[in-house]
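The structures considered in this document are given below.
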Structure P
Amino acid sequence: MKKRLIVDGLMLKREDDKPFPWLADTAWELFHRYSPDDASKYLKTRARQNFNVIQAVLLAEEDGLRTPNRLGHLPFSNLNTLKPEEGYWKHVDNIVALANSMGLVMALLPTWGDKVTPMWGVGPKIFNPSNACTYGRWIGKRYREADVVWVIGGDRPVNTQEDLEVWRAMAEGIKESVGDAHLLTFHPSGRQSSATFVHDEKWLDFNMIQSGHCGRDFPVGEMIKRELELMPPKPVLDGESNYEDHPVMASHDDLYIRSGEYFGAFDVRKSFYRSILAGACGFTYGCHSVWQGWDPATFEPINAPLKPAMQSLELDGASQLQIGQSFLSNLLSAGGVKANDGILAGAGLPAHRKMASCLFKTGLAVYTPVRQNIILRHRGFGFQYEEKFARWMETASGMVLPAKAQETGISTIRFVPPHDGDWVLHIATSANAALD
C-alpha cells in the first residue's frame, strides 16, 4: 500500500512528503451500473490519462438500494443496513482493489444523500444516527487497508440537526475503524460548500465545494478563496464542477432546466485553472455520461447525455487536464500558491473574461480565458522581473512559448497572449523555475 494521504497546511501530501495533486474523475455509478469489464476499461483509461482519484458511491443514487448491480446483487437484504449482501460488496472490493493496483485512490461516498435527506431522488431514507455509525464502522473496517478517501454527504445540504447527527455518526463510525489511515471530506449540493455545514467537525480533514452545472463561469475562484480564509484553515477543492457534455442548466421559475447548450472542454479548463490559481489543492473532473455509466442497451439516459459512457472516455477535456495536472504538481512542489488579485491592474471584467492570478515561491501565474490585455503591477511581483523567465502555456495543447511584454511602464507591464484561446502566463524567478 502507498504511503497514506495527509493534510499539510492547505495541500494534500503522501506521508513520504510528496505533494498529491488531486485530479479526480467522477464515476458515481461505478459499483452499480458498470459491468466488471466496463469498470476495468474505465479505470485503465483514467489511469493512462493521469487521473489519480476516482469518486464513486457505495450506495448509488439511481435506486441503488432496490435495483441490483450488473451482477444481480443488492447491497443489503430487505434494505437492512445490518444485513449486507456479500455478493454486492465483493464486487465493490474487486473494483477498489483494481483501482488501487493502477495507482488510483478511491474517494468513496458511503451513500448518496437521498438515503439521509430525501429532498429529491428515489431514496429511500434508511439511515439514522445509530445505524449510520454501525454502517460507517463496518465499511471503514472493510476498506481500512485500501487507498481510500471518505466523502461524507452526497449532493445534499444539511437541513436539520438530525441530518447533521446522521452524517456525523457515519463519519465517526468510519474514524473508529480507520483512525488516521484515511482522510475525510464532505460532498455538498450545487453551489454550496462543506464548510457551510461541517467545517468545525473534528472528522473533516479538507473542504469540498460543488460549483455545479447551472450556468457558465461560476465564480469558483472566489468561493475557493473564501473557504481558505476560514479558521481553522483546511485545504479545499471543487469536487463537482461543470461536467463535460452536461447540459448547461438554467434557473427559471424555480425550476432547474436545460438551456439547450452543453459544457465542453473549454468550460472544464476554465474551472480547473480558476480553481487551482485560487489555491485549491486539486480538482474533480466529470463527464455526464460517465458518471451515470450510461449504456443505451441497458439504461434509460439521465438528463440528455450525448454519447454512451464507454464512447466518452477520451473527450478533449479529460485529455487536456493531463496538462493541467502537471502544472498543478509543479505549483504544489513549489510550496503551493496564494491567490493574489493585486497583481492584476485594470477594471473588473465580465464573468466570461475573468482572469485568475497567484504567487508561489518560484514565480507567479495568470490564467486568462480569452486573448486580452494582461496588465501586471510591478509591486505585486515580490521578486525581480526578468523577461527571459516569462512563458506562455496554451492550456488546450500544453504548447509553451516565450512571453514578451508588449509594453513596460514604471508601475505596470502589459502582456497579450500569442493568439486566440485560453492561456497561462508564467513568470519565474529563475531559469530553474521556468516552464520548459
Structure Q
Amino acid sequence: MRPDVTPPPPERASGGGHRRLAPLLFHLGAAGVTLAFALAAGLSRQATLDLTSYLTLIGLAWIGFGLAWGTSRSGASGGISSLLVWAVIARVAAFASAPLLEDDPWRYLWDGYQTSVRGHPYGRAPAESFQDPGVPVVMQRVLDRINHPDLPTVYGPTAQLAFFVSHLVSPGTLWPWKLMLAVADLFVLLQLLRQGSRGAGAFWAFCPLILQCTYASAHLDGLAVSLAVAAGAIAPRLHPTARHGWWLALAVGTRPFALLLSPWLLQRSRVAWLHFCLGTVLLHVPVILGGGWPLPPEVASRLGGWEFNPSVYAWFAAIMDPVAARWILIGVFVLVWGRLVRRFLKATDQRLPGSTPAPPGDVLFGTLWLVSPVVNPWYLLWMAPYVALRPSGWSVAALAAVALSYVTGLRTGDDSLGAFGHPAWVRPVEYGLIAVAGGVDLLRWYRARRVHSAPL
C-alpha cells in the first residue's frame, strides 16, 4: 500500500505556520512593551513627557501586549522561561521611569519622613512644613511636589509602615519603595502562573496598566493587591486559617477595597475571622491615636465631594442631588455585592476539598468602579488578577481605555476644565469602548448558549 502523501488541508497548514510564527510575534510584542516604557522612562526623566507622548507610548504598549498575550494564550509562543525573562526586562524599563503624569508617590515619601520624625504621619498637613527650616534639603524637594499639601495623609497603617521602611533605606528617593512594589508584583505573577496558565501569567507580565501604575508611577495599590493575593484572593482555601486573616488585615490596612473580598477569603472560618479582626484593630490603633481616624472635617468634606472620571454616577448627579446620587449607587453596589456573596455561600457545601474558585473580582470591582464618583486608573489594578484568569472583552477594554482619563484640563492646558476636568469627548469614548466590548461579549455568550441548547 502506498503511503498517503496528500498535503494537509489549508487550515492545518496555516495553523502550523501560525504556530511557527507565534514565538516571533511573542518576542516582538514583549519588545514593544519594553520599548514603550523605556522611551517613557527617558522622556519622564527629562521632564519632557507630555500628554501626546504618553498616549502614543501607552498605545504602543497595548499593541505589544496584544501580541505577547495573544500568542501566549495559544500555547505556541515558547516556554515559561522566555516569559519570565521578558517580564523582568519590561519591569526594569518601567522601574527606571519617573512617575508618569502623577504626583502621589511624593506624598508616600513625605509620610515616611514624618513617621521617622514624629512617630506617625497623621494629623499634620505637609503645608505646615513649608517654612520649617528643620526639613532636610532632600525632603524639601519632595515637599514641593506634593499634591493637595493643605490636607493631611489618609493612607492606612500597612502603607505607612512600608513608606517608613523605604525612608529608612534611602530618604527622599523612590527606588526602595519601587523595589518593595516589584517584589509584591512578582509574587502575584508567580501565583498566577501557578494557579492559572501561561496566558494568565503573560497577561500580568505585560499588561501596560500594571507596569505603569506599579513600576513607573509606584502606586500603593500594587502592594495592596499582592497582600490580598497572599490571603487567597485568586485561590481561596476551603478552610482558611489564621494566616489568611492576618494577610487580609494587612491588605485592608493598605487599601480598604480588600475588605470586599473577605467573604470569599475567610468564608465561615471563625479562626480566620478572629485573627483578621484582631490584626485590623492592632494595625489601626496607631492611626486612631495619631489623629488619623476619624478623618478631620476638612478632609472628610474634600474627599466626600471629590469626583474624577465617573460614569453612571455622573448621570445620576446631573439629574439629582449629588449626595442622594452617592447613596443610591452605594445601595446598588451593596445589593450586587450581597447577591454575589449569597451565591458563593450557597455553593460552599457543594465544593470538593481543596481550593475554591477565585472570587468574581472582575464583576465585583467592575461594578464598584461603574457606580463610583472616583475612578482613578490605578484602582483598576484590583480587577487585573481576575481579568488575567478570566479575560473578557469589556474587562480588558476597561484596563486599556482608562488611560484616556489622563486627558484633563491640567494636561491639555485648558483652564476652563479645571485641573482634573475632562473634555466633553473623553468619557463617552472611554466608556463607549468598554460598552462596545461588553456588547461583543454578550453576543458571543448568546451564540454559545444557542449552540449548546440546540438539539442534537
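Read-outs throughout are calculated quantities, based only on the coordinates presented, and are distinct from any laboratory measurement. As the structure is a prediction and not an experimental result, all values here were calculated from the model. Cβ atoms are built from the backbone, for glycine too; each structure is taken alone.
Tell me which of P, Q gives -0.39, -0.64, -0.96, -1.37 when you compute log10 I(q)/I(0) by the Debye sum over Cα atoms at q = 0.07, 0.09, 0.11, 0.13 Å⁻¹. Present the calculation step by step, with values, prior to reporting the outcome.
Numbers: P: -0.34, -0.55, -0.82, -1.12; Q: -0.39, -0.64, -0.96, -1.37.
Comparing all candidates, it corresponds to Q.
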(request) Determine which structure produced the value 3.1 for distance in nm of label points 7 Å out along Cα→Cβ at positions 45 and 197, calculated from the coordinates; the candidates are P, Q. (result) P
(message) I have -8000 for helix-only ellipticity at 222 nm (-39500 (n - 2.57) for each DSSP H run of 4 or more, over all residues; to 500), calculated from one of the structures P, Q. Which structure is it?
(response) P
(message) Between P, Q, which one scores greatest on distance in nm of label points 7 Å out along Cα→Cβ at positions 133 and 277?
(response) Q
